[in-house]
1. -30500 is what came out when helix-only ellipticity at 222 nm (-39500 (n - 2.57) for each DSSP H run of 4 or more, over all residues; to 500) was calculated for one structure; which of P, Q is it?
2. Taking FRET efficiency 1/(1 + (r/R0)^6) of positions 50 and 66 (r between Cβ atoms, R0 = 30 Å, to 0.05) for each of P, Q, which is largest?
3. For FRET efficiency 1/(1 + (r/R0)^6) of positions 42 and 90 (r between Cβ atoms, R0 = 41 Å, to 0.05), find whichever of P, Q sits highest and give me its label.
4. Comparing relative contact order in percent (Cα under 8 Å, 6 or more apart) across P, Q, which is largest?
5. Figure out for me which of the structures P, Q the number -0.45, -0.52, -1.14, -1.24 belongs to, where log10 I(q)/I(0) by the Debye sum over Cα atoms at q = 0.10, 0.11, 0.22, 0.24 Å⁻¹ was derived from the coordinates.
6. P, Q: which one has mean count of other Cβ atoms within 10 Å over residues 58-65, as calculated, at 12.8?
Structure P
């Protein structure tokens, strides 16, 4: 039974890390604060919860597993609240989202790097 829990925990850890890597890629790729916040919140929030639940399955101690499950619940509950507060503060400060279609800046072919 412990081997099955270890494999399931490792699977959840890998899936969580992959989701967090995708959130980081979205953070680097998207053009404005609001889309970056959305990418990070969705991917990293779910990835962190899966990662912590995977750690709970891999841990051999029941008390540690219970604490990790409670931590996962706390991360799942507080993540949307924190991103809402960040978006609300940015909106209140006057940060407007980008409107229209976004075109990434292209390097100038006439400019040569030394």
Structure Q
């Protein structure tokens, strides 16, 4: 019984993590749309469209990565292994990629 409860908790935790990836990706995409629409000076420019595009792409990549990771961890939980769950390279790279996308978008908006 306790083993079954632990398995359910692991699957629910994996699902909550997936939802956090989706929420973060969607939020980044919304910021990208706002940047494309309003830009640095309130006008639509090539720089604001490029900055928005960078952020929308970054949000999409976060959603894709989160979904791929969710599926991989779910499969490992079903098999009784947890190699992906303890690996932190993927989320670290995703966070660095998001930081770079935000910096590029900021540079495009404020210096172009």
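1. Checking each candidate, the match is Q.
2. Top value of FRET efficiency 1/(1 + (r/R0)^6) of positions 50 and 66 (r between Cβ atoms, R0 = 30 Å, to 0.05) goes to structure P.
3. Biggest value here belongs to P.
4. Top value of relative contact order in percent (Cα under 8 Å, 6 or more apart), among P, Q, belongs to structure Q.
5. Checking each candidate, the match is P.
6. The read-out comes from structure P.
A short reminder: the numbers here are calculations on the coordinates, not readings from a lab. These numbers come from a predicted model, not from an experiment. Cβ atoms are built from the backbone, for glycine too; each structure is taken alone.
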